[in-house]
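Participant: The structures come next, written out as structure tokens.
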Structure P
Amino acid sequence: MSVTEPGCPIRMGDYTNIFVCGRKLHAAPEGIDEQPVCLMHSKDPDKQSGWLNEEFWAEFKRILEVASDSEAHFEKFVFPEVHLSGRRFIATCFFIQTTFLQNVDFHGTTFTKNADFTEATFNRDADFNEIIFAQKAYFGGATFKQEAYFCGVTFTMDTNFREATFMQNAIFIGTTFTQKAEFNHATFKLGANFNKTTFMLSGEFEATNFQRTATFMYSKFLDRAEFRHTKFEIRGEKPNPIFTLVQFAKPGEIVFEDVDLSRAIFYNCDVSRVEFTSSVQWAKRRKNRGLAIFEETFLLKNNYTEEIQQNSQQDYAAIAQIYQQLKKNYDSRLDYWTANQFHYGEMEMKRLAPPEPGRLFRGGWMHRWLHRNLRLVALYQRASDYGNSSAKPAAWILAILLLFSVLLPLPGIGLRHQSPEFTQTYISVWDKTQPWTPNLVREARTVGKAGITALDTVTFQRNPEYLPGYPWGRVLAIGATLLISSLFALFLLAIRRQFKR
């Protein structure tokens, strides 16, 4: 085995031949044939302190000095605890397949050339806060076993986190990605915090797996972003992802494809032109009454996350605005069926919005109940699911016609025959001298005549055989006509929405 390759014995003792990348640092006593060990590749914990630690960092410094502004190779090195905060690296640094055994502190460091951490392993916390990567940064296939901090980092050129694994929290608060930021196929096992992050060119999250909540609050996507086949896993009642107060400078360049957004939060975020493909999954309302957004669940259950509650106060009007934007979004792409699904949510938020205190009511439970159940918008919901259901108004029309038919023959209302003129009621057709059966048959026929009269009345037929008798009958006819006319209009509206072109 070459002494410059990894896999050296973990422990280095007095009977070990220790090398530093080819240079013998310590010799075993004569007559003892020990496996040679490379200090830079060994996992010996004694490297954390003492003369081995000093020799390790001396060699590290020598490599940088020899490389100058060229290339510094640290491939497959096994680093002890790293304290390199505030340093400036002028060489292209290769940390490919490097293992960092302890905490890593690159806080405030500047890499003037490429920094390559491809397939590196960070066993403890990794602090990359406020680093400046003046050129490309590669973290593809890297594994972060503990916390990974990239707060306030400036990635000047392309950044690659493809297939990286974050086993604990990954924190990118206030980070700036000037060029392409690639997180394709990366895995975030705990929280992924991209709050206040700026993606100036593109953010790619294809097939990225967010196993806990991914937050992008106050972030800015100034150009393109792709969330294709991204997996936002659902756990408990928590939202995932959170795009509260996110700015999409070019919303037409933001793509969500084959993504489950049933727990997504887009509060105070303009999504009216974001591209949601037909494969996007939204939450569904109960009783098949359209699609829903998770903000509504939070609002109605008063089940806010602490972060959202601190940064924004939700209200029904703001959630109705999100529904309106989604409706506009799908309308613009001629997907009227999906747009109507969000129309229900928009109107429902307007119905449930708390009323303003009035003269007679001061915002008590009675005022709220009347406001939610007897306003025009509430009647609109009960009559036709806000214009989305054609079955509801049809059922109401049939029910009103049936009720009208049953009420017309009542005494004081009656059916007035035109010629010869006479009035029929349940009492007038009942013959006490006959048994119940023929009397009930005559009353059923009277109800049938009342049904025909109801149809004639609400369809404004000329010269009907029967008319409602007495003033109360005419009042009943006027009311039925108004109701059925309105319901028929809602029926036509629902038909138009379902087959709109």
Structure Q
Amino acid sequence: MNRSKRPRVLAIGVDAAEPALVQRLIDRGELPCLQALRERGAWGRVLSPAHIGSGAVWPTFMTGESPSRHGICYDWPWKPETMSVSHLSTDHLTPFWKTLSLEGYAVGVVDIPFAPIVGLPRGIEISEWGAHDFLRGRMEVSPPALLDWVRKSAGPHPFATSVIEALGPHDYPELARAIALFLAGVRERGTLAARLLAEVPVDLLLMVFTEVHRASHLLWHTIDPAHSTHNAEGNPPVVTRGLLDIYREVDRQIGRLVDAAGPETAVLVFSLHGMRASEGIPTILDPLLQSLGYARVKNWKTRSWPERAHSAFAAIKQRTPLGLKRLYHRVASRSVVMRLVQPGMMPTYDWSRTVAFPLRTDQNGWIRLNLMGREAQGILNAEKYHETCDHLEAVLRGLTTDGGKPVVKGVLRLAQETGGSPPRSLPDLVIHWEEAASASPLRLMTPPVSALPTGTKFTGQHALDGFFVLRPGPGGTGSPGASVRAEDLGQLITKALGGR
């Protein structure tokens, strides 16, 4: 088929956009482009794997596979062969757009979170130009010959040149600065995508506005009454309206791109998960498991010299004044930050006496069992796996604060999603927290342990599901239904292109 006669698709992700907020703004007439797309097409829910972890959503989208198959739920995954965490690489994944390119479609890909550079035969890949999560720490373009074109088409994204270090909802100067950077990033992204549509022949342009994700983490308290600082006195107007201004600017840029793509182009706008109010991330699992005898930490004498150095460095970081931390993040390169962060991300466990241990998370609680045959230093016999999970789940479900409030909303056992087999790289237990778990400090009734939450500067945390709005092109198949799984969105895009 002649390329000029082929269907074209414009697929735009709005990372972590909350469906309820988007619908509310549409109903108020504040997002006219999305309103027009909804009126002319189909609106529905995206069912995401964020119930496991927010880091699972984009690998699920790009591969069309569930987390139990691709094995990713966080950008610092556990490595059982080394008994440690390491920064994520997704170079082993094959995104659905590579198959489309091999079938003859020209594909443009701009800042898909966690996406590898796969060397498309036709089209262009732009990675980490303005990413929320930097895996490689630098922009990459394929084919490399188009690197200069990217640099000339849009300026450097603020995420690549400016460190945003707001210390919390009352850090008004830094929040105001961040909002200006977010808005500039949205406009620069629209400019880059518009130039790509005009100058690079593509059948599919797949891009993501990552700015909404980071902005929502810092500014969710400004729009959600559920947060304790929602109507705090002293909020300057630029901060109060900042998140809504960002949503409105994204809508303007989407309208710009829809116009540039033309009326015969199918348009899909989507988010893979949403956002909700958050008072912090519970850290109670480590003292809980130690108190129950499931985990043991090495004492100073039994640690190796590298382990002692890592522990000392972690202690120094915890005691570093906030102003000095901010300076460090602004001066140090991303690669240096990654190298320095990694050693202190987990306690120095004595693996010969540790049966279960928590994994670092940005949302749900995660527990991993030190299983023989899976972990390099595993001590739990496989015959005891389900029995141990049973006991841990019973303990978790029974946890209450010292005031009697329930702490755990639910416990997910991932072996149930893998036919009973322990997951290779994912946590064994996923804990969904009640609001009481974010208390500062969280004090349990039994066992009597306590812990302070982390991440309290972030007032927004991920909600489970996202949304999609689809305007079919000429001859399109219409509504895909009231809901679509994140792993099926790639197939939806493929069908809109006229593929199988």
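Values quoted throughout were computed directly from the atomic coordinates according to the rules given, and no laboratory measurement underlies them. The shown structure was predicted, so the numbers you read here are calculated from the model rather than taken from an experiment. Cβ atoms are built from the backbone, for glycine too; each structure is taken alone.
Participant: To which of P, Q does the computed value 215 (volume of the Cα convex hull per residue in Å³) belong?
Facilitator: P
Participant: Moving to a separate point now. Ranked by relative contact order in percent (Cα under 8 Å, 6 or more apart), which of P, Q sits at the highest value?
Facilitator: Result for relative contact order in percent (Cα under 8 Å, 6 or more apart) over P, Q: largest is Q.
Participant: Another one. Could you figure out which one of P, Q the value 3.6 for distance in nm of label points 7 Å out along Cα→Cβ at positions 219 and 387 was computed from? Write down the numbers at each step before the final one.
Facilitator: Details: P: 3.6; Q: 5.5.
The read-out comes from structure P.
Participant: Let me ask something else about it. Given a value of 11.0 for distance in nm of label points 7 Å out along Cα→Cβ at positions 67 and 435, point me to the structure among P, Q it was derived from.
Facilitator: P
Participant: Upon calculation of mean count of other Cβ atoms within 10 Å over residues 451-458 from the atomic coordinates, which of the structures P, Q produces 19.8?
Facilitator: The read-out was computed on structure P.
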